[in-house]
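Trainee: Dropping the structures in below, format is structure tokens.
Values quoted throughout were computed directly from the atomic coordinates according to the rules given, and no laboratory measurement underlies them. Note that this is a predicted model, so its numbers are computed, not measured. Cβ atoms are built from the backbone, for glycine too; each structure is taken alone.
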Structure I
Amino acid sequence: MKSKRSMANQKIKISIFLPSLTAGGAERIMSFIAQKLDRSIFSVTLVVTGSENEVKYDLTGVDVVFLNKDRVLFSIPKIIGYLRRSKPDICFSAIRHLNIVMGAVAFFFPKIKFVAREVNVMSVLKDYPEEKTRKYPAFISKMSFTQLDAIICQSNDMLNDIQSEHPNSKEKLFVINNPITDGFLPKEERTINTPPYKFITVGSLEPRKGHQRILKGLAKLDMDFEYTMVGSGSQKKHLDGLIDQLGLGGKVRHVPFTKTVGNYLKESHIFIQGSYVEGFPNALLESCAVGTPIIAFRAPGGINEIVEEGINGYTVDNVEDLVKAIHKILELDLDPKEVSQSVYKKYDSKIILDKYQDFFVELMR
């Protein structure tokens, strides 16, 4: 589907802002959008406030500007200087502390449309103070929010959360889910359904990701299995101790980081997510995309939009339900093609990119 903007019109100039290009869901999705937007309609520049020495993603064909500042707050003079020189039509940013800064900067550039992409359900995330988020006074956050022209939410849960925080914001809130990015093609055939069964979780090793309850559930299984945790974070030592305490030492392997997560997902029988809150979980989406069924603990953040009970997996409330769901999926031996189709029909990158392109074009009308 072509975007509504006439090819004869001048290209829309978009600057996409990120704090860094280190490994993370927001960074990957935003760099993917920067790379894939239709260049016959858009002129795209990716502006990174952080260092050019920390690039984890392929940026072939993307114009990138690095401001090389350690903190977003320190990059404000350079952001203002860049906007004065470049004069984009749209500034599109992600991650809350950068969105707050861009909202404040927007006051000085009334001709530019400022769009923020929220990445978390903040009312729940605030219950996890160990998460490293930049704190700004509430009045600054509210002031910045009023200056933004639009906020893109990844899920309906996120939209409802923001609307409860900002009751008069309905007109500027839009839901565009995350796309399935490149490299997650469906597996050719079922993973052989015999022991040892392979389970996997992909996500940072932080409290809100709920690895503890996954491990406690796995410890109740009376079967031969292997569990792979992909990701790094502050809870590594604590989780290692819990693994030993539960007697899972020979069953768990840890992969701190990989660029071939799709291969790990394809080799697995079940993806398990323990998160207490999400934005819109990329790893859950990607597991379904390759045909590996999912089990997720019920939590806000788009999980209920991805999981189709009995089609691509199940949602659970506790570790006892987790054990039952594992047995159920192994017995059903779900068809990988049906699991994959359940998400591709809604979140194929072409579908999501068209939504972004139509949104940006409509914003400029």
Structure II
Amino acid sequence: MTSRLARSTLCVLAFAGPASAQESDDAARFKVAKAYEQIVADYQRIAATNSATARAAAGRLVTFAYRNVVDRAKDVEELDADDLYALGACHEGLGQLDRARELFSQSLKQEPRPRTHLAIVRVNLEHDLDLADEHFAAAAKLNSEYPSLRQFRVALSNAHVRQQDWGGAADYLERYMEFTKSLAQSQPGNPAVVAANAAVEKRLATLRRFAEMTGNTAPALNTQHWVQGKAVKISGLRGKVVLLDFCAMWAAPSRARMERLKKLHAKYADQGLEVMGVTLAYGHRYDPEKDEVDVNGDRAPADERADLGLFAKKHEIAYRLAVIGRATTDEFGVTSLPHTVVLDKQGQVNMILQAGDKEAEAEMEATVRELLGIE
């Protein structure tokens, strides 16, 4: 049931549109910034409640309120820096990012502020990352202690990851870790704070490892057993483009990646593409009839390798498969599955696809074609 606070706030949002002619049709009296701040404050009050129904309704009414602010602002002759920022935020909330960028830039010309620079960062994370970097630096220069800088460092780190710029991503995360490390040192008895810092530290080490690998010769692949295909070293595949897939037959995302790799292998193997699947020994049992994996972990190594062969046959996987040790996954910076490394014809790391990286996965075939020299 919607709380009394939520109901009253919903009423405020519902009437955030144009006032009556008797009240404030006089555009000169309409303050865009004040109207925007009221909408945000009202929504935040509802978001603090436990009513999912109220929050959903408020979300729809906020959109309605943004539209009304935009409409009313058309009749305002002069907009100051606060008004331009607020109007830009309304357009951003409506998904009108080009107009939001224009308004934030106009606000910035009137009065440079960290929040406005960061708003430009926000609307350019997926549009123009170089510009986002510039405006973040400008915000930090204006106020190096501005509170929102921390969360924007994380957002920019993630944006650089999506661009496969591991060094840039690591630089932002390293600065963010200054905060998490300080927090952990000040609260050593807080397990959540200590664990959060440890997670950031681990992620930073992974990004640094990726930055070291990219553009350089791939580490050696130390295999324990070959399940399918002839034994081969990465150094023996020079002249071919290699897709090295760290996988697991029990993981659904890994299986989905295998299906994509199967298609690429079938399409480009004759043109110089080599696909290799490598997995740790987990001790899992595979049932080919049900196509299910029992993850109880008590399967003998030799039996599990036989199961991997059955899995490959069941799923019509024609490329090489091997079992590796954990030292190899550590060397390649593997922290989740699937994890695919693309090597060029010189054996150098060209691309790293982590689990859930849909953008890079969608670009994988284009990358393969480019490395193979296929137009």
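Trainee: If helix-only ellipticity at 222 nm (-39500 (n - 2.57) for each DSSP H run of 4 or more, over all residues; to 500) is computed to be -11000, which of I, II is the source? Please report the intermediate quantities before stating the final value.
Mentor: Values: I: -11000; II: -18000.
Answer for the origin of the read-out: I.
Trainee: If distance in nm of label points 7 Å out along Cα→Cβ at positions 31 and 199 is calculated from each of I, II, which structure is the one that comes out at 3.2?
Mentor: Numbers: I: 3.2; II: 4.1.
Going label by label, the one that fits is I.
Trainee: Taking distance in nm of label points 7 Å out along Cα→Cβ at positions 111 and 335 for each of I, II, which is largest?
Mentor: Working: I: 5.7; II: 4.0.
Across I, II, distance in nm of label points 7 Å out along Cα→Cβ at positions 111 and 335 peaks for I.
Trainee: Then there's this: Out of I, II, which one gives 3.5 for distance in nm of label points 7 Å out along Cα→Cβ at positions 79 and 287 as computed from the coordinates? Spell out each step's value before the answer.
Mentor: Details: I: 3.5; II: 6.3.
The structure behind it is I.
Trainee: With mean count of other Cβ atoms within 10 Å over residues 167-174 coming out at 20.4, pick the structure among I, II it was computed from.
Mentor: Values: I: 12.2; II: 20.4.
Clearly, the read-out refers to II.
Trainee: Work out FRET efficiency 1/(1 + (r/R0)^6) of positions 143 and 271 (r between Cβ atoms, R0 = 35 Å, to 0.05) for each of structures I, II, then name the structure with the largest result.
Mentor: Across I, II, FRET efficiency 1/(1 + (r/R0)^6) of positions 143 and 271 (r between Cβ atoms, R0 = 35 Å, to 0.05) peaks for I.
Trainee: Computing distance in nm of label points 7 Å out along Cα→Cβ at positions 191 and 319 gives 2.2 for which of I, II? The partial results should precede the final answer.
Mentor: Numbers: I: 2.2; II: 4.1.
Corresponding structure: I.
Trainee: Still on this structure, please answer the following. Given a computed value of 37, 22, 18 for semi-axes √(5λ) of the Cα gyration tensor in Å, which structure among I, II does it belong to? Intermediate values should be presented prior to the final figure.
Mentor: Working: I: 37, 22, 18; II: 51, 24, 22.
Computed on structure I.
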